[in-house]
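Multiple structures follow.
Values in this text are rule-based calculations from the coordinates and carry no lab data. A quick note: this is a predicted structure, and the numbers were derived from the prediction, not measured. Cβ atoms are built from the backbone, for glycine too; each structure is taken alone.
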Structure 1
Amino acid sequence: MAVDKLGALTNALDPAAILVADDDMAPYLADWRGRYVGRAQAVLRPRSVEQVSAVLRWASETRTPVFPQGGNTGLAGGATPDEGGTGIVLALGRLNRILDIDTAGNTMVVEAGAILADVQRAADDAERLFPMSLGSEGSCQIGGIIATNAGGINVIRYGTTRELVLGLDYVLADGTIVHGLKRLSKNNTGYDLRHLLIGSEGTLAVITAAALKLFPRPTASASAFCAVSSPQKAVDLLSLLRQRLVGRISSFELMCDGEMGFVLDGDVGGDLRLPVAERAPWYVFIEVADSGEEAVLVEMLTAALGEAIERGYVLDAAIAQSEGQAKAIWHLRFAVSEANRRAGPNVSHDTSVATADVPAFLAEVSTTLADRFPSVRPLFVGHVGDGNIHVIALFPHDSFADRAAFETAASAVNDCIFGVVDRFHGSISAEHGIGRSLARRLPDHTDKAAYRLMNGIKQLYDPLGILNPGKVLLRG
């Protein structure tokens with residue numbers, strides 16, 4: 001696309017905001033895993049909400065598809081343009097300012113392109129905590145985590161992104177700017193429209209700024225790594241810890257030994273170590289936090305885990321004795337995505353069921369996959385404290401002759417896994433979103449009346465269907 005085809009829009013954007021060369025656009029046209037690759041006429045990188053408005057006015061007038069993009073770390077293809085090549089990618093990375101921190105009200109206002117890790121650091125500098133924590137926090141952007149209602153490892157204590165957002169500024173498909181950055185904990189004036197945008201994956205509007213909740217920064221924290229014999233023992237452990245450490249559990253993660261093997265085998269630098277003496281069928285990662293003295297918190301955690309060992313819930317446990325040891329424990333958890341990318345062709349699922357149903361769900365998934373796909377190796381990792389388990393179906397390296405063969409197998413595996421999810425009344429997407437990967441499946445796993453309502457909302461916000469077409473819903 002020649003720059004002159006953008007018409008009057010070139011006057012609203014600085015030259016650095018317009019990318020049309022293939023090499024310049026390439027990083028924006030494929031998802032992080034390389035599974036989805038699209039095309040675009042241009043990548044536009046606005047620096048202000050007014051420039052976003054100008055882009056969307058132009059897109060509405062010319063009926064040009066717009067694919068909003070944050071850090072491009074998603075796993076559902078939600079930020080990747082389609083293959084048509086007629087649209088533009090709207091990359092928000094240059095709207096990255098931290099606008100305000102209010103320590104009296106525990107709020108923070110940031111632009112959509114702010115990197116999550118930068119937001120965490122700014123909160124920490126103000127002696128506050130922004131609790132969202134993801135493996136991609138060094139590159140994912142606030143607008144993206146809001147648009148996908150990201151979860152992360154601290155949901156058990158602080159909730160998903162939805163619980164952390166007080167207000168939003170956003171731009172509608174026709175360029176209208178909506179100012180909603182109120183930093184209010186209580187606001188009962190009509191419909192709360194922000195909740196429609198949180199998790200909408202850029203299909204209703206383009207988020208440009210957010211007012212976020214902060215929390216007092218804990219003065220004490222402790223991390224532990226436990227070996228357990230089964231998912232049921234992990235759930236039993238969680239129940240015990242909730243009784244003994246009321247309100248102090250920040251993270252409670254589960255990983256199978258097969259997944260741990262890939263993490264350890266993929267450690268090129270040789271820095272990763274299993275914190276316990278012997279391998280076990282399953283592992284639990286725990287973080288607790290509180291005010292007060294760290295020694296007191298460690299003592300409470302030690303006592304609780306000692307009781308868990310006596311009850312037979314835990315085979316072995318290690319409590320981090322330093323910040324470095326804590327980071328080493330959690331690095332094992334955060335290394336999963338990269339380890340799976342190296343392990344071979346795999347189909348990853350972002351499922352959730354009631355926490356009490358996790359053991360039975362995992363058992364049925366294992367049995368069903370073994371019956372229908374004998375060569376597949378099931379791997380499990382996830383936030384068992386909130387019932388969100390990632391099921392990874394790993395194929396041998398030489399299983400597929402081409403991409404089409406893999407996609408056919410992936411579709412069959414999805415049918416298998418989602419059938420189990422439905423039997424447990426769960427969700428086929430707990431935190432990654434629908435994106436391109438699940439848009440065609442959503443109607444079959446959502447109440448029909450609810451799906452009609454979602455289409456009606458899409459029509460109201462984006463009547464021309466130009467915002468992130470092909471994502472979430474089949475129309476537009």
Structure 2
Amino acid sequence: MSKKPILILQMQRMGDLILSYPLMLWLARRYPGHPIFVAAEELFYKPLMGLSPAVTYFPWTGAHVLRKHDFELVLNLSIQEKAAVLAGQVRAGEKLGPVQSADGSRFVHGDWQLYRASLVRNNLYNRYHWAELNALDVIPRGEIAATRFDTPRTLPKGATKVGLFLGASEAAKRPSSDFWAGLVRELLRRGLRPVLFGGPAEKGLGKRVEKKAGAPVLNLCGTLGLDEFGAVGQTLAVFITPDTGPMHLAAWTGLKCLNLSMGPVNPWETGPYAPGHFVLRADMECARGCWQCDRDALDCHAPFTPARVGAVATRMAAGDNAAKLAGMQLPGLTLFRTGKGDLGLYHIKRLDKTPPDGERLASRFWQRFFGSRFGLWDETAPAAAWRELADNAPQDAESLLTHIPAMGRQFKHGLKTGSLLDESFWSQSPAQTRPLTGLAQMQLENGDYKRTAWAAVMAHLEGLIRACA
């Protein structure tokens with residue numbers, strides 16, 4: 001008898017689909033013999049089927065076929081309502097992610113899926129990558145930690161082609177045409193051969209960059225399909241790119257990436273997932289957990305100059321390792337290398353010698369706290385991280401500690417009455433406490449403010465008190 005299939009609903013953009021590839025591999029190992037079905041946008045999955053793990057794809061028009069199956073597991077990774085509706089309609093032994101019932105009520109199933117939902121406008125201290133958040137409800141941490149991906153290729157000496165991907169889903173996430181034109185000239189000056197890449201939406205941008213550069217450059221914007229891009233990319237020594245779908249495609253195919261992480265993105269969440277890539281980020285406070293820029297100008301773009309980016313790209317093309325790149329002087333920028341941390345999960349290592357500040361130490365604490373709450377490790381991990389935070393950033397620690405009584409009053413009131421004392425509970429809490437207050441408010445809403453939901457958030461608070469003892 002054949003085993004029940006597993007269904008992944010991934011109706012997001014190309015980058016989200018590619019970040020689901022590790023999940024597909026982990027599920028195939030965790031559930032041997034169970035077919036894996038993936039409902040996704042045909043525009044994205046079809047040209048990538050040669051690079052995808054071995055799964056069966058369904059377009060949205062094939063939803064009626066999916067409703068006929070009995071599934072072992074359904075994982076909805078999409079925020080679209082139609083995906084939640086479909087998750088509610090299909091039959092499955094277990095469902096994770098947003099699920100909408102026939103009466104229109106929608107609930108998020110799974111601790112980690114709910115945690116991810118709580119990060120909307122609240123991701124300053126998050127240190128979990130999207131690729132792993134896709135999986136942590138069903139894949140043990142040990143299996144994720146044991147996974148090894150090939151490091152990016154270093155081409156032989158004399159390989160001088162450098163790819164520049166010009167576009168991104170939002171203008172705030174990509175450099176200007178003036179920057180790209182300046183980078184073309186800088187790379188040519190350094191003896192490298194820049195190649196412009198982009199989809200149909202970047203054809204106009206590619207022409208502007210080519211014209212502004214006033215120098216010979218190969219412009220392939222709008223001329224390659226995704227499968228063709230995967231092949232052409234193998235001839236590139238480095239791929240310079242904002243945080244966008246083609247970056248994840250390049251990283252998946254082993255192309256060495258330099259991610260220009262600017263605007264409302266968080267490289268801890270959506271940086272190149274495989275180890276050995278490099279990320280440049282503005283070294284400014286508001287760039288650490290930006291969700292949507294509220295400034296008059298995109299100040300985080302200013303430190304990205306063609307000279308600085310060109311210098312890093314040149315060293316990468318020459319095969320310099322992280323130790324050599326760590327000594328570069330890049331005013332206003334921080335250079336990171338992707339890899340795995342001591343917990344076996346995704347980590348971006350800051351290459352300079354700057355001691356951890358309050359934000360970095362608080363992020364480390366919250367990562368370990370939620371990992372302990374959701375069963376990844378025991379409570380010794382957040383307790384150790386708390387001592388490090390308290391010793392080296394006492395103001396941040398004090399801000400968190402002094403808000404614990406207020407959280408206690410809110411939750412005790414809720415246990416008695418079923419409602420919050422103040423609906424601005426999350427938004428008005430100190431920044432250092434918002435990872436927990438944000439999750440708590442989301443968990444209460446998700447649990448219809450029932451007594452079980454109040455008991456759950458009270459248990460989180462008790463866990464926090466133990467960690468800080």
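If Rg/Rh (Cα atoms, Kirkwood Rh), for residues 256-423 alone comes out at 1.05 when worked out from the coordinates, which of 1, 2 was used?
Values: 1: 1.01; 2: 1.05.
Matching structure: 2.
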(request) Looking at FRET efficiency 1/(1 + (r/R0)^6) of positions 192 and 432 (r between Cβ atoms, R0 = 25 Å, to 0.05), point out which structure of 1, 2 has the largest value. (result) 1
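Matching task: 4.4 is the computed value of distance in nm of label points 7 Å out along Cα→Cβ at positions 96 and 408. Pick the structure from 1, 2. Could the numbers behind the result be given before it?
On the way: 1: 4.4; 2: 3.5.
This figure was derived from 1.
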(request) Assuming -10000 is helix-only ellipticity at 222 nm (-39500 (n - 2.57) for each DSSP H run of 4 or more, over all residues; to 500) as calculated from a single structure, say which of 1, 2 it is. (result) 1
